[in-house]
Structure 1
Amino acid sequence: TTAGKTAFITALYIIFVPLGAVLLGKRIHPENWAGAAMALLGLYFLSIHGAVSLSFGDGLVFISALFWTGHILFIDRFASLVDPIELSLTQVGVCAAGSLIAALGFETVAVQPVLNAWFAIFYGGVMSAGVAFTLQILGQKYAEPGQAAIIMSFEAVFGVLSSWLLLGERMTAVQILGCALMLAGMIVTQVRPLLEDRRRAS
């Protein structure tokens, strides 16, 4: 599969999370559905570029989106019940142990390639797994799962902007439209909380 299709298919959790939340007994407001639809359409413009054929790799990525959905709903369920640092450490520890077992079972492990890629491994382990997942757990204490899914889908926007700023890649008008739609989707989901906060303040 391609990076763009991977980004889009993975982010189907924008729709799967509200569906899963409903099945688990949570109420999802209409603006969450509207925001999710806008974000999904925006992500299509940002990532797909008209390529709609599906491959075996696309199917594997689709399965991963289901697991990512479960992860968001799991965090929503337990973030307010346990210490977020302990939960994050447990996540990272289980992932590291599982990855090590898989590597020993299916790969040829050598020290030099690990040393050559030390910075990427360090960044992925500390910033992505450690910092990002910990902040996700802290944030989901105060956000509904549907809102959290839309906000986290902005990784695609940040990826495009970073490639523009750091790698000199150009954004097309369609990609800019996609970013705008995703931003609009996120804003739509925040209308009710903002109005409720203003009502309580008055």
Structure 2
Amino acid sequence: MTKRIIGLTGGIATGKTTVANYLASAYNLPILDADIYARDAVSVGSPILSAIAQRYGEQILLDDGSLNRQKLGEIIFNYQDERNWIESLIHPFVGDRFLKAISETPSQTLVLVIPLLFEAQMTNLVTEIWVVRCSESEQLRRLIQRNHLNQEQAQARINSQLSIEKKIALADIVLDNSFTIEVLMKQIDAAVKIGDPD
């Protein structure tokens, strides 16, 4: 029996974590998260972190030798070529970690949370694609509040991703997180049932 592998994606701050948490708590589904693997990729002592420090100098590191994410964010959200370079190092690492985790997880249904599912060309890892959306004004508000950014910084992060319209066009399921959490949960329940062999 082939596994059901849900690729959960969407724009930044649209509610992917809320959806993943609900799938984990209500359906006991294993959640594999690209952001966790991406953090592992640049952990202290990793070859990728060494390459980043070599390219940008020691100021890209904090006093404890870990990556200064704020400084890196300023670079990659303002310079497309630098973002491409960073992603060319991190995406293959993340992809390998996913493949290993998928093969080692006994569950027949898995959820892969991949914010850059399309941008990182990881759609081959999943059997169906769920996109979480909300209005751009709501997305901006959440992002500014959550990440303590100004409007310009938040907009740069939204613009750095494939547009939500393009993601929706490639989705099997679209979850609209513009309303209450209850409305979102009902949509998730319906989406789970659609692909459930029972």
Structure 3
Amino acid sequence: VRTDLENCTLTQAEAKRQLGFDPEKPLVLAVGGSLGARTVNEAIAASLPMLRDKGVSLMWQTGRYGAPEFQKLAGGYDNVRATTFISDMDVAYRAADLVVSRAGAGTISELQNLGKACVLVPSPNVAEDHQRHNAEALSTRGAAVMILDAEAVATLPATLESLITDPAKRAALSSEISKMALRNADEKIVDIIINTIEASI
């Protein structure tokens, strides 16, 4: 996990202001990877009216594929900022009250280390369905909410609404996912390599 993600010194309110959002309103961060996850984007699109009605801000990384379509749609909502790529992820994570994401190992490690309440939509188009197994490792421990790809468009709006209106539930998710963090993994990997080399000499 990049150290800049963990070393952000902004408060959540400061991060929201820096990104152009009202610090008093909840913020959902939706990320689907640099190329864009169409199902995630479609599920977020289905959630836009609810987010507006509930006074929730949205930072939406659409990715490259489908960007014109979804960013045009986002333009009709003053509570939404849609962009192809987010360069300042440290600020985005710090600002977010809730994250919607695929379930790749790198992203999950970031969410664990940062203690972010999240909804995971695992990609079905990966080897051995490993993203679903990643997401289940968290959801079965109360550390994340998992929605299957085929159900995302239909169920994400209600899921987001239930979490946005329940700060205690988000706090519980944050607490449990933090417990699963493996911090300083780079140093531990180096220690294992050194110990393995020394043992073979």
For relative contact order in percent (Cα under 8 Å, 6 or more apart), the calculated result is 22, so let me know which of 1, 2, 3 that is.
-> 3
Here percent of Cα pairs over 14 Å apart, for residues 17-104 alone has been calculated and equals 70, so which of 1, 2, 3 was it run on?
-> 2
Here P(r) over Cα pairs in 10 Å bins from 0, in percent, for residues 81-120 alone was calculated and came to 27, 63, 10; which of the structures 1, 2, 3 was it taken from?
-> 3
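Values quoted throughout were computed directly from the atomic coordinates according to the rules given, and no laboratory measurement underlies them. Since the structure is predicted, the reported quantities are computational estimates derived from the model, not experimental observations.
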